[in-house]
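Bear in mind these aren't lab numbers, they're just calculated from the coordinates by the rules spelled out. What you see is a predicted model; the values in this text were computed from it and never measured. Cβ atoms are built from the backbone, for glycine too; each structure is taken alone.
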Structure P
Amino acid sequence: MLGSLSLDAAALLMWEQHESGFQLDPKPWSWDAKAGRSVGLLQQAPEVGHLSAYAQVSAWLSQARHGARVCPESPLAPLSGGCSQARKLADRRLGKARELLDQALTSATR
């Protein structure tokens, strides 16, 4: 989806950290969560956000693959609101995921 399984995993972890603080059933963090529009580990629609962690991650990955097809210039933007509406947010998170992955890989090779 993003070029490597490691980067896919790093991006997923970045989304989990920002969306729920790694809490499976977090208190609402954002206006859409408070309005009941998003819940769970990755702050997804209630029909997904109330499922198991595995199902939530699987749905996120499916949505990310779709995003890579419809928005190749910013593949994860559709996860946060759309190709153009959420591009800055998605690109910032993906950039941070790349940075942390690079640091981890550099540390592992020392």
Structure Q
Amino acid sequence: MITFTFDEIEFVAHPSGVGGFEGDVSFSNNFKIKIVCGPASYHTEEPVLLNTPGEYTRFDYWIHKPIDYIEPLAENWIGPNSKEELVALIQSVANRPYVDGWYGGMGEPE
């Protein structure tokens, strides 16, 4: 079983230019999770710009699935989530099984 902490998320400044941060987490089972916090969030209203991702208390995420692909449109992001909820979700996704024939693209078999 994989364990995960908030500090393992690699955040960068959100590319939108409105502030906040974006992080990506990838797993060996071909799942990926994108995370946003701050003013660039889709469902979390935190208009105040903070200096680090760890200062934020609410986060939105999108799961990139190796099957049943759903585009990262605003309505497909899930939030708001606390740090604890986010870490629990990341751990559950990390522990999903890998299935032969899947790859991390559009959910189509090889």
Calculated from one of P, Q, distance in nm of label points 7 Å out along Cα→Cβ at positions 63 and 95 reads 1.4, and the structure in question is Q
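Looking just at relative contact order in percent (Cα under 8 Å, 6 or more apart), which of the labels P, Q belongs to the structure with the highest value? Intermediate results must be reported in sequence, preceding the final value.
Details: P: 22; Q: 26.
That would be structure Q.
Which structure, out of P, Q, was helix-only ellipticity at 222 nm (-39500 (n - 2.57) for each DSSP H run of 4 or more, over all residues; to 500) calculated from, if the result is -3500? Walk me through the numbers on the way to the answer.
Working: P: -18500; Q: -3500.
Among P, Q, the structure yielding -3500 for helix-only ellipticity at 222 nm (-39500 (n - 2.57) for each DSSP H run of 4 or more, over all residues; to 500) is Q.
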